[in-house]
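So, here come the structures, one by one.
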Structure I
């Protein structure tokens, strides 16, 4: 998904640079934005859940000093960190699409 988003942004930026903006492109961009917003929402929910789980496992380990809780903390931490980076990419990519959409809308 990350690569698709970056490729689409590059494609749109090239069209804007070449002034190859056709009628209806803004609708296509708006549709894509809606898809990426949905993807962003799903990953926000997963990221928050992973973060809360990570904190709870850490607190559980600190309270009860059980090794399985430490292992669960480390596993969720290994999941949480990549989710943060992936969500960051989706968020910034969607924000770029907003800017591109308004540029296209202004030229149509």
Structure II
């Protein structure tokens, strides 16, 4: 199973394998505090798409469509997350404040299709 969690929430053993999926490192957090297994910055939306979206809920549907198109070209990173999830609980770590409209929510949806 794949879960999502904000980077600023405390890490827990219940998170399983923690994978940071943002292009930028979460502000103010150390490697020790975030406790990730690995960082897949290339699976994040392109800089252009991220800036266009700006976490605007009105752009959410189009953002997902564009992001899914980008994800189809990121086969190795997508496969890495799928492999980790087959080995046990996997949590996608993200930093966005908006918990409903962010790349982790979209990526989870893409992976579970």
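Readers should treat all values here as calculations from the given coordinates under stated rules, not as data from a laboratory. Here the structure is a predicted model, which means the values were calculated and not measured. Cβ atoms are built from the backbone, for glycine too; each structure is taken alone.
Have a look at I, II and say which one yields -33000 for helix-only ellipticity at 222 nm (-39500 (n - 2.57) for each DSSP H run of 4 or more, over all residues; to 500), as calculated. Structure of origin is I.
Once percent of Cα pairs over 19 Å apart is evaluated on every structure in I, II, the highest one turns out to be I. Ranked by distance in nm of label points 7 Å out along Cα→Cβ at positions 52 and 100, structures I, II are led by I, which has the greatest value. Calculating distance in nm of label points 7 Å out along Cα→Cβ at positions 20 and 92 for structures I, II picks out I as the one with the greatest value.
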